[in-house]
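Derivation of every value follows stated rules applied to the coordinates shown; laboratory data play no part. As the structure is a computational prediction, the values presented were derived from the model and not from experiment. Cβ atoms are built from the backbone, for glycine too; each structure is taken alone.
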Structure P
Amino acid sequence: MSQPIISRIAPTPSGFLHLGNAFNFLLTALLVDSLDGYLHLRIDDLDGARVETSSVEDIFVQLEWLGIDYDSGPSGPDELFKKYSQKLRREKYSAALEIFRNSGNLFACECSRSEIRKLSPDGNYPGTCRLKELDLLQANRSWRFHVPEQTFVSFKTFSEKVEKINVTQAMGDFVIKRRDGLPAYQLTSIMDDLELGVNLVVRGNDLRNSTAAQLFLAQSLNDKVFPKTRFVHHQLIKDNSGKKLSKSSGAFSLKKLREKHQSAVWIYQETAKSLKLPFQHIRSLDDLKEVFRGVVKNNEGLEIMLDQGK
């Protein structure tokens, strides 16, 4: 990439971080380090009902344990709430919502999640309220962005492949303002990334559809920068039964793993194994960085290592 690399790690403090989070953070940090980039810490704490004080503290404890350094972002909970909280950016989110409302591309929806699941087994919104012309300003209604049929977005992977996603099939008419009045994740994430100047996004393959929605929103804002962003959609770390890890995965929480292993070396080695890298001699984060830099420098196996999330 000709532009300086700018990326971010973006945990949500709704539970203790787990092994899957560690893999994502380490991969992001490795890519940024190997390319002399810039790394932000962005904490998605807008949803006050789901934010737990212990989980906020856990983020900083585990990042320190993993040895992950970042170039900008809060140094701890106090600084988060004073300077970096998403709650401090509510006006910017509201301004973007007004732009979209004035565009005529939004409609109000009164459907609950359970109602949508009954009508659409795959979870995609079936268009129930699209033509009802409900009042956008009435309480307890979400705002959905109407995605026209056969709407596609394209993006480049880290290894320069171009991928195309059908936004209509991937997301349908997605929510940008929730029923409780909060701006939805797709909106806050793209607005934050635009503000930070992010041009490399590293996320799990389960968020590929979010990539589609956020690229679509960036295009709708006539933004010329974010569509040039490179994306790495990596494989998911799963539990012993093959299920995706969640914040409730107690045995795989970093808090528990730290108590069990003391050192983070086991996690560095597991990360290397997941990336198909030699891991036997890794004893520190610096060792992992050295191995990773060698792969990036020689462009050996990048396609296999980074674009294996599909």
Structure Q
Amino acid sequence: MGSSARLIPALLARVVAALAALTLAGAVSHAQTGKPEKPNITFGVLPITNYAVVYLSVKEGYFQQEGLTVTPRMMGGASSVAALVGGDFDIAGVTWTAFLLSYNRGIELVPVSEADRGVSGNAAYMVKADSPIKSTADLVGKKVGVVTVGGLCDYLLNDDLRKKGLDFKAISYTPIGVPDMAPTLLRGGIDAACIPEPILTAVKERGGLRQIMDIFAGENDKLPIVGFSVTAKFAAANPNTVAALRRALDKGLKFTNQNPDRLRETLPTYTPLKLEHAKKIAISYNPPSSDFAQVKRVADLMDRLGVLPTKVKLPPSIR
């Protein structure tokens, strides 16, 4: 075979590859600008501060600008991942620990936007003022209240104890509703509790409790807490809708980052907080734009603790 004949298959391969790349680029462009396949969206939320960006995005008209009608709906007691997979919601807030655990167990979610990251003052381990417990080291072997087992409250305390060479597996974690944290602690039902905002500031002001650990202080500053995700099935069937949601939430994040006072004013509209309390609490950090690579910090934390038998796998979207 002559050299010119040998070049023909290679040339054809390059042409086919180029055409495929152009086709894919066109498809992506269309998915970014096309009409949403599903304009009416049910958004799974909770009555806590992490979800302010959703309500501000509705109020500021960012979803409407993208051709979407978004209805926030409370998720109740069911896991947000189960609710998403079951079709109860089109998009929902999912903690990054739950997101990573789900992915590593074969449930693929697609991140659409960050919600917030933790900063000093967002959550703290508290004990009774007269408790003999002086530091986190004294919690080994004790009963500790957390919002949910397998979240940042217990993971960050475990990591603190791990660094001190202590047996964090000896702690008995007990899930307790946030409003019941302080009362349960004060009556002696638990030895310590991880109490988050929006009630932490009020609990400190009432007295009777003492802080032993600010969980987002130091190297844990701006650790991702919650993101907004859809199922891979929903993303595949509704690429234009997901692109529209992403654009709207991008606007919402930027607005929330630049207008913390507006965030505080929004909190009483969907949480039990009164405005005077909303003005005093420590709000979490809303980044000006989503950076899913930050979620690797959560994966690294889980790896340090041996949460899974193998290294935590990251989906392509956040590598």
Which of P, Q yields 22, 11, 10 [semi-axes √(5λ) of the Cα gyration tensor in Å, for residues 95-142 alone, calculated]: P
Mean projected area of the Cα convex hull in nm² - highest-scoring structure of P, Q: Q
Which entry (P, Q) yields the derived value 4.4 for distance in nm of label points 7 Å out along Cα→Cβ at positions 79 and 111: P
Test item: distance in nm of label points 7 Å out along Cα→Cβ at positions 159 and 191 calculated as 2.3, pick one of P, Q: Q
Value 20, calculated as relative contact order in percent (Cα under 8 Å, 6 or more apart), assigned to which of P, Q: P
Comparison of P, Q - label where FRET efficiency 1/(1 + (r/R0)^6) of positions 127 and 271 (r between Cβ atoms, R0 = 41 Å, to 0.05) is highest: Q
